[in-house]
Structure 1
């Protein structure tokens, strides 16, 4: 079932997904217990609000190929544990992606493929434990990346090298294994000076709670 609602900007009726609200350039589908993204999102929309639902998997359906005006996707407070490779195919116009408070445990290569224009990415998920060196491949326009309040223990060498437009990274966490594999990250943090929130060591014990930058 679909709802026909008046678009005040163009003074015409648009087909809005069932139970969702469409106003101006925003589709509001928050707090509806949805388990997947609704189909037939109006192509003129610039913002998609899907927070506070029960979406477990973001499937690669190709739906973003038709949403060429989309700028912001809010998927905060869902149950996302998997994002299929290609799920964001065609989403090159999206500049802001919110994925806070989900159940992602890792960031896999290809997970964000298609988000060529992304500038702001929020990933305060609580459960992410490792950042791989290809986790953010292709996201060369990201300026703001929020990774605080996760369970990150290690970051593979070069994981942030492709993020050449960086202006701020929040890595606040107290679970890092401060071994030789993190020397590159310490040096990179000193060099770039774009990090807010001091990432701290948990292991080994004698470095507990000491900021990574001063180890």
Structure 2
């Protein structure tokens, strides 16, 4: 990893889409001024470009000269089929690298640096895209998206490999601007970061910077 650590708190995300999403999420927090305890400027976002690279990238980070100045590290990852399994896999990697993992989600571990993990969603299968879909629940256009996907699922034998991403793409296609992914959606301002669907994310960042 050819990356220089520049902040005292690190946020490790799966890829570039998540990187762009959280850049905008932090900008919203800063601009709204509603949460004085959250200071996004203290966080450096690091995309893994694939969750399977977590162990390798953490090892590389820990060998840099700047790592000793890091106080807290947050890891965000999709639950996919099993949030408990996702958490346990991250905790095991931290143990293998001689770090102290937290005992459960949304709590800081001991050790230096301390660690915090959030699996999206926390308690059921899914991914960040599912939280975004939930945040659109009050939009009447979602009824049209539901009808379209019900029709497609009944008409085709081969279902979408990633239903949540396909569902979001359908919703994005109804926007007056071209939206290709959640990062662009965040930049274009069509995401409601005040929605309760993102409350765990806000709390997670609060703990990471407190």
Structure 3
């Protein structure tokens, strides 16, 4: 039996030189990337030359001088995040983006203290640490996988207890699915844009497969 996540999130990050001040909600509206109502009602935290952060209904935008990040916690909008980032890159054709992060997150509510601790013991056996530790427990475990698709990059899977939650026995499982085109020295945004459109569904499916294996209940 596989435990299903109680909450999920998806974010997409592209690396390249950008001007954060440009990424006001009005820019997204002017380029037909989000609806006018979403832009008009956006909650703007900051718009500056160093950083832009705002929320618009289902979307979280975080832009720094070297990256754009789009995030949502609403699963029906996952494909929209993909298409929105592709639209941003199409609107920035001369920017040499050269790296992508496909980031997926599942939050699990473990059924009991027993299953919560059993997961940690299975993934990080405490016996290997000797007898001197007092009540040892898993705080964070990251496993790096090489890519198997011929692209440069890696996949970092991390599992950890949700220590910030007010709900008992929550576990977070994430992946940073990183693709690099640095060696190709791209001069435009097109290489990264094509990869996002081509690989998005595969990245999600691969994460789901690993999540099912990690969270299996015996």
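Quick one: helix-only ellipticity at 222 nm (-39500 (n - 2.57) for each DSSP H run of 4 or more, over all residues; to 500) came out at -1500 when computed from one of 1, 2, 3, so which one is it? Here the read-out was taken from 1. Calculated for structures 1, 2, 3, distance in nm of label points 7 Å out along Cα→Cβ at positions 60 and 124 is largest in 2. Matching task: 11.8, 34 is the computed value of Rg and Dmax of the Cα atoms in Å, for residues 52-131 alone. Pick the structure from 1, 2, 3. Structure 1 accounts for this read-out. When distance in nm of label points 7 Å out along Cα→Cβ at positions 68 and 92 is calculated for each of the structures 1, 2, 3, which structure yields the highest value? Between 1, 2, 3, the highest calculated value is found for 2. Computing volume of the Cα convex hull per residue in Å³ gives 154 for which of 1, 2, 3? Derived from the structure labelled 3.
Taken together, the values in this text are just the output of simple stated rules run on the coordinates, not laboratory data. Since the model is a prediction, treat every value here as computed from it, not as a measurement. Cβ atoms are built from the backbone, for glycine too; each structure is taken alone.
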